[in-house]
Structure P
Amino acid sequence: MSLSGTVAYRPSPAFVGASWAALAIGLAAYLIGLWNAQMQLNEKGYYLTILLYGCFAAVSLQKTVRDRAEGIRVTGIYFGLCWMSLLAAVLLLVVGLLNATLSLSEKGFYAMSFVLALFAIVAVQKNVRDLAMSAVPGDERA
């Protein structure tokens, strides 16, 4: 049972595996596409930084939303910064892709692999936290 009195559910091994597989596929597709892209190194760095920033922002937002749901205090400014960071990462990707000299299919490829990676990293973080809470009784948080 968590601090808020709700029961901590253990995710199924299939869901945990699917989440990790989706994360690996999303990250690998994005990074392989970036590696093979015919663009300057500074452009590749821009897209890599957006991926890393987006993943961090998504995990951070998931954790703050979960903390609030469980009654753990999260400051409003941090909660707002998490939302702002995630939206900024998505906006930076959109602006970068709109201005890139890539084919439409390449732009779609980057957008879809980015969204897959962000969705999967949230699911992985949820699973990590659920497994930590169901394995060890007490107040340990992932």
Structure Q
Amino acid sequence: MPRSPLGAAAVGVGVVFLLIGLLGFVPGITTNLGDLEFAGHESNAKLLGVFQVSVLHNLVHVLFGLAGLLMARTAFLARTYLLVGGLVYLALWVYGLVVDKDHGANFVPVNTADDWLHFALGIGMVGLGLILGRGRPRG
């Protein structure tokens, strides 16, 4: 059980990512599951019929969720998870804006819906890390 608001936030975010990653493998919740590729823009599978996913994409979400659960143990680690994870998602947002969606460089894969979800996740995670981490020791 997390002892701080930062730990609770990391657990909440981690659980969401873990569920998203697992749901990416569930027929009906992920459309065109038979077209799920390991990686790349050729994957036609879409979580909730909107967000393009691949096996790699789903596994990254699962691992990212597990990292949140593990890092929720201390306020410092939870804050690090939220801040660094949020920055990673903001970088992924920028990547999605500049990558040609039909090019091999779109290995994640991402579509426009993913791009804006990554932006919201990045802002939300960084915001949680900054707001809940105010006045806390950094070490």
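Tabulated data
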quantity: For helix-only ellipticity at 222 nm (-39500 (n - 2.57) for each DSSP H run of 4 or more, over all residues; to 500) computed as -20000, the structure of P, Q it came from; calculated: Q
quantity: Relative contact order in percent (Cα under 8 Å, 6 or more apart) - highest-scoring structure of P, Q; calculated: P
quantity: Mean count of other Cβ atoms within 10 Å over residues 72-79 - highest-scoring structure of P, Q; calculated: Q
quantity: Of the structures P, Q, the one that 33, 18, 10 was derived from, the read-out being semi-axes √(5λ) of the Cα gyration tensor in Å; calculated: P
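Each value in this text was obtained by applying a stated rule to the coordinates, not by laboratory testing. All of these numbers come straight from a predicted model, not from anything done at the bench. Cβ atoms are built from the backbone, for glycine too; each structure is taken alone.
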